[in-house]
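What follows is a set of structures for review.
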Structure I
């Protein structure tokens, strides 16, 4: 047999995706875009089964995925009622009445010598009184509901910007479904009845629907959400519980009417038993309360949320239950879990959709042949675990560093934290060093924003900064803050910028 024919016989020819929603249709769209019609893709979902559908805020990694599947930005913004996002505002986290901002992009600009934030730390010790916020163009724009896209020219202060989106997750899934079906993905309406397994390998051979339709495949992608019908229900992956670090286990969500111009950022407000999100879209505002059921009842959570809405509620409160953590294995045999089926981290830093595309990216890189090499599965699990571990530490940081006095927050302040997070905090306290790995999702600017925002200060700075004359350093750092202060008011309001791109008004 010619070598090409042998290779063809080994290749995965049929992929079955269980579950629609954001994860399912992102996966189907990415696979169909990457493989064309060389791989037959079938997606099983039921209109009777609701999707979580509250993950409406993203981080800048979303651009990778949208580019992968060839999305037109203006069409995407129109179809999903999206708005732009420059970062996340944290209200009352450090303590009641305190606010800070986690901006996308970079602080300051690159200067000779050491990292910019080390120059700022030195300047602060030498008498400069400018706060970290003064060195973020994204934060200054967000404060006045302005928006601009980054540019490639490093000489422009606009090159320091980053941005993501807020969008309606249901409309996003529908938009992706249209693209995927146009590319040949076959959608089957129905519910899973049972899973057929190969008696020799233990691999999944087919999904059988309640109507008796048999969906054969070589590779099965579990996008069934919290139910994890394949990776847990069939393959018994096991679950690593992180609730001792991240105690919130419930959420209640309610959309409300828009009442003002768009704020180009997500807002997270700490509450007595958790935190409230606010996500502005073109047609409504998304709201939710993530809380610990040990400290608050469902009825109390709903009442608290409804009392704090900007506008009139547009639906009844919807409740979700979850357990922070991840599957011990997310790829077993010929089953790969993507999205909530692989684990859950509360959306405090808008990472839910990132973790879907992270799984997709890893699957594409490690895409198997029909023999399902176990080494690929092991590598997938290791990479996804590292990604989730990094995000977990970043989320725990928000809970750890607080002066709030309610029982939930006192317990969070006193809890033992992962050694990896303790190391990061210690290095920053001692010399302002941000110990960020090359594969970490959250980069130096993100860690700096939250460490500084939560009140964790640096006692010193990198000694290399002492090679720069103090007066010169202060002058250069001050000039950057002045440049940002001059530039911000010249840039357009968010709603005008969005309307110019999509046409019409926002």
Structure II
């Protein structure tokens, strides 16, 4: 234990990770600790994490950010889910839609009733019962907590937004609330000879920034947690073989759709993220299966509009830091590890790391039990997300390229194999405590990728065939009628601009 009261918190690096962390810590702990953020305008940020998942609404609410203000400041659009094209097979499409599907019963999810009906010959698609999916495909959206005159949940959503603009917005917000920003490049990291704890950051201009607790938001460089403390890295590239991305922005050719597109290619996948003022595009790929030039040409040949930026290559390695918190350094964002943005979890992991730090914030010194708890929770969280992402690659019928054959044949973590085996045998999904993705998310990807359960819950037999048909019919009527009454996504955005 470091017997020193924590008063000075120093964040190394800005960008989305640095400013989310600074804004959250300042909001909750600003009266008891001083927060300083050091960043250099000479160092760019990755800045392609432009899609999010629904918990970002809680983050913005916690920071007191009005939705209309956020949408205007970041050129945001609505995201109702992620459509996966060509993942299971060429020309096959499904969606991981946010929100509920159908109507769950006590101790039994709707999926089991659908599976029973499917085994009896129904032609109803699982997504016929998803309000989010139907609204997304018809380009509709408004705030809707419940389907009218029912207790069924309404639309669950997140955002697409310009990550650079979001970082700038959070910077202004945090500085206005008391965060001290210092411009400068870090030239040297000073450490205590006895403990190895970091004591200060020495900048190129001669400034020295002392602190009690340091937060590493330096991105893939991991300047503090790895370059200085040599924490170690657990490599997951044998499960997630993509190691590169090419990003490019294009003009908007059409009104933005309220969902992300993830389009599988022969050695990776392409994202399309529609914003109000442009479209974010990129190709995530395996450099062992395709060259940079081939990837660039593949991306440029499949763009939805004219490029407005030069394509840029980003290198990465999937995996996690062996300790996200080591000595008096907490790593947040890309410095703590990397998972490709397939399910838009990058910003969420920043958010949860900052919240976890707030909950476990040291007072009269850094205690080993605090650090161990933080690291264990961080490991469990990212491993569960890792498994969910691997699932998309492992469950495929594609054998048309070396990349997909490798994915189909690879061994996978035991934790994921157990989930697949249980679902295949029983249709059940068992989640760990606080696991990010709910049963309905796992169900959609497993069904979408072609895994069908052999059996359904005995509780799904509680309804007669007539009752089951009536349930399906009434749900379809409710969902279709609700979507029909919704305004368009573009109308919603126009209303937000005028608020």
- Task: State the single structure among I, II that was used to calculate mean count of other Cβ atoms within 10 Å over residues 56-63, giving 23.1.
- Result: I
- Note on the structure: Re mean count of other Cβ atoms within 10 Å over residues 144-151: value 17.9 computed from one entry in I, II; matching entry is structure I
- When distance in nm of label points 7 Å out along Cα→Cβ at positions 216 and 344 is computed for each of I, II, the largest belongs to: I
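Every number in this text was worked out from the coordinates using simple rules, so none of it is lab data. Bear in mind the structure is a predicted one, so any value in this text is a computation, not a measurement. Cβ atoms are built from the backbone, for glycine too; each structure is taken alone.
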